[in-house]
Structure formats: structure tokens, C-alpha cells
Structure I
Amino acid sequence: MAYQYDDQNVFAKILRGEIPNDTVLETEHSLAFRDIRPQAPLHVLVIPKGPYVTFDHFAQEASEAEIVDYVRAVGQVCSMEGVAVDGWRLIANAGQNGVQEVPHLHVHILGGRVLGRMLERA
């Protein structure tokens, strides 16, 4: 599948410094920041700095350095924010059926309370 990256999406604008954010962690290839509409006491988004639309796009086209940096950034955020002890949830929405709102890969790290079941049987 050919992925079309929209460089006018909100996360691209954050990466360019056009929109402010509450940065939690910045690395060579990743940026983590607090969600503006938190769904849990801890709600941090982690995005790659490269132009990737979804996780599968990233997994197929990112360099090894980008992939390692991104995965380690998720781990660092969990450690820094103290959720590794009590538990947390990682969510990555992709495409229309996944209800992806911003067409730039991002994962949500949620924690700080019991989150309940993610999905019920349909």
C-alpha cells in the first residue's frame, strides 16, 4: 500500500514548532508530549519525527535507528511517568476503521488508574 503523508496534520505542525506542546521526552527520532484531552491521569502521545502515517507504515519503511529510538522512547516515558509498576495501556489507532484522527503515527500511553476492558465482544 502506498501511504500518503499529509504534512499539514497537527503533529507535523507540532514537530515544526508551529503549535506548542507539553513535551515529556524528545529524542533524535521521537517526541512524546501530554495529550490536550487526557482520557486518564497519564495520557502521553509518542510520535516519530519522520513522516509515517500508521504503525505498519513505520514498521515497513522506517530505518532501524528510527524504530529502536521510537520503541525505547515508549519505554522511557513509562519509566519516567511511573506507570511501569501499576500497569498501563498502549493504543495505536490506524485508518478509518481504527478511528485514527491524525494521519501521523502516534501511540497513546494511558495509565494512572484502572482502565477497564478495552473492547467487548461484538
Structure II
Amino acid sequence: MSDIVIKPITDIEPYSGPHAIPGIRFRAAREALGVTAWGMNVLELDAGCSAYPEHDHQKDGQEEVYIVLDGAAVLHVDDVQRPIEAGDMVRVGPSHRRKFVTHDQGVTLLAIGGTPGQAYPAGTGG
């Protein structure tokens, strides 16, 4: 693979397997670009979507950064709700439960993750 890869987000086919969630397109950007140092996905949630799974990374210690590329959402972290919009960047530590919900408009997020002090296990999805 070349050391320079340019790919439009829409050219990355969204996941369509048995765990696909209606209203959410999960695009494996890490794999599409050949990144091996960290996990990276593009998440697109339609307007009125509340199906994004709440989760944390307490077991694997992974921290995540989300960059809002387009639209707006509400980030639920533990018991707090925080509105986020295009241009916002958010870091969520491993122990916090997180979930995204959209209302009047959808959102496109770039999600980047890795475990501090550990090499990224390339080939594990995301």
C-alpha cells in the first residue's frame, strides 16, 4: 500500500453485517486508509437516532477522541448530557459510559481510539 492514501468517506462501504444498526453507518476508516497505529472509524447517525450503543472501555483501557465533522448530537457521558456540533472535539476516558443521540439533524463523527502505553492491535476492527 502507498504511504499516501486519499479516500472520500462515502467511498468506504459501511458495515452491513449481522450487527448493523438501522440509522447508523459505521465506516472502518482505519482499514480503508491502511492505518496501523490506532483505531479510526467514521460514524454517521441519522436524525432522530437513539440506537447508538452505550459502552465504555474499562476492560481494554482504550481512550477515544470524537471529532464532529458535520451535524450535531447529544453526547451522554455517565449521567451528563452534552450537546456537540461540527468542529467540536471530545475525549472520553476508558471508564466513562458514552452514547450519542441525535435529534433534528444527523451527525458525522470521526472516532479515534487507542490504549495509552500499548501498541495498537491492527486487524481487530475499528
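A value of -1000 was computed for helix-only ellipticity at 222 nm (-39500 (n - 2.57) for each DSSP H run of 4 or more, over all residues; to 500); which of I, II is the source structure? Structure of origin is II. If you line up I, II by mean count of other Cβ atoms within 10 Å over residues 59-66, the top spot, with the largest value, goes to II. Which of I, II yields 12.6 for mean count of other Cβ atoms within 10 Å over residues 75-82, as computed? Answer by label: II. Kindly point out which one of I, II the value 5, 20, 30, 24, 15, 6, 1 was derived from, the read-out being P(r) over Cα pairs in 5 Å bins from 0, in percent, for residues 3-50 alone. Going label by label, the one that fits is I.
Rule-based calculations on the coordinates, nothing more; no lab input. All of these numbers come straight from a predicted model, not from anything done at the bench. Cβ atoms are built from the backbone, for glycine too; each structure is taken alone.
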